[in-house]
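Several structures are given next for inspection.
Nothing in this text is a laboratory measurement; each read-out follows from the coordinates by a stated rule. Just so it is clear, the structure is predicted and the values come from calculations on it, not from any experiment. Cβ atoms are built from the backbone, for glycine too; each structure is taken alone.
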Structure P
């Protein structure tokens, strides 16, 4: 597999995505105050179904009638004109693939679902990028959405080849659109596929999930991110077989290192190879639960350092490990109380100040 392009974040901090506000202003203030080097646009799931984890990236599929609505998204395979709907979707997809900006824009957000994103872009246009050296975006992943979105018989769409293909294509073009929009501000863009359903791979309840299919789907989205000039990343807030990600074209792996550090410690040798080809690990070391009130930047620094020390003892190169690491919360904060979310971001910012290596992150994209 080819080497990744150079990205050495050196313990730079960013967020996962969601925040527990109903408007963007408070969210943006918290983001800029806490992670000014790598700010992200705020997902606002409390605004409703169009802003939810499931609904936010479905605009093109809903507008072409492939999926019914945001409230209860279902593939409309039983409709008499299903074939015509698929033809309309694929025509739109091909136009976007051939370079039509108007067609690509159809894969953007809906009005409500994109409020946090548009507010972030307006803020950047008005105030500039300030201390930022990187901008972060995010989208929901194909396995999670494919397991959650069903047809009328409640069969998960991920197990239907045609439905899964349309879902992956829609997400890939959204990722391209979002990356291009953020790249307009002149900074590198980290685009994260948030796919917690990946924990199901290898579980007895999902024995039919195929490794090669999952990797191919992730690579399809990663390719669009890379083509638009972005850095493809993944977020999974659970433990899983991380070699699946190591064997993909995902350059940044973000996981819940607070609860699931062991899942990485047992893969020291594959992790070593991943880092050697330019991979980055984003350690979700700040808990997104009430436990954060019992933690501090110092206690979390010690917790992370203990994990890194074990990896170094197992043969992972210390320089690569520290150079190619980021910091995040363990998950999004959209379901938390506002004061708890604010505590998460406060501790994250403080931890990054303690751990950041001297010098700016290095990019060669």
Structure Q
């Protein structure tokens, strides 16, 4: 990887003070459950007893996959660019949820097989118009992977320089659940069959075809001497949107931002990032539990405890947008809720 990062665990100096502040709010200790853990995490990341969410953004990275032409999805590859158009028009689920919850939304063209031109709300970062078919060869070259990582890092560093300290991650790319399944298998050791789900809604025959194709792709990679090194696996099976998101995540953690991790595709990227820089997960909020079976293996490997469990499998960053109000609630109670002393309420004896 031509771009390196410096990711360190948040300093522990405020642990006791944050816990004391949380424990002396007007409530039984521990009664706000995961919100208390979340408030403490955000305070540690920002090294403040009064953290804040500044200019929260959600980035949806879009890219096409060569494998999509083989029928690993219920939808044709053209849906990738058509959905990007839908995002730019403001009509998708992620547009609705981002507007509702105060997230600035930007779409990143990391490698869509379509020319959008200059458009408001679109970040032009295309590496190539889609990856190669990994049934035949690696999805991308090492140079393309590194270029995508560098461009993702640059996008986030620009946001951080302008004051953003919360960033959510979403994805769009027909065929990317197949890529995420292969990454999850290679990086967790979970049997491949346990990492493959129905994606965008495959029927039983479609699921069997997807399983057979991914097994074939994995065998080709193993026969060529391929192992489980995270960057090699990303180049072999990943999409440009995934590699670019990898750089964005690493730059966000380096900048000590709060990372809102969506579901299965974003989880595969987070898993890759953690294998490279184990401290990354200190900055991650795992927003929801995906209905994709491989997501459970990811969460185990990441040590993630999702905020929501709604049976979602949409992608787009939808789970991150839906969980963001809980992040704001954690910050709000830490900053605004009265203490026993300030409210004149007797504490537990």
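Which one of P, Q has mean count of other Cβ atoms within 10 Å over residues 40-47, as calculated from the coordinates, equal to 20.4? Checking each candidate, the match is Q. If you line up P, Q by FRET efficiency 1/(1 + (r/R0)^6) of positions 72 and 272 (r between Cβ atoms, R0 = 25 Å, to 0.05), the top spot, with the largest value, goes to Q.
Out of P, Q, choose the structure whose coordinates give percent of Cα pairs over 25 Å apart, for residues 16-159 alone equal to 49 when calculated. For percent of Cα pairs over 25 Å apart, for residues 16-159 alone, the value 49 is produced by structure Q. Match the computed value -1.18 of log10 I(q)/I(0) by the Debye sum over Cα atoms at q = 0.14 Å⁻¹ to one of the structures P, Q, and report its label. Traced to structure P.
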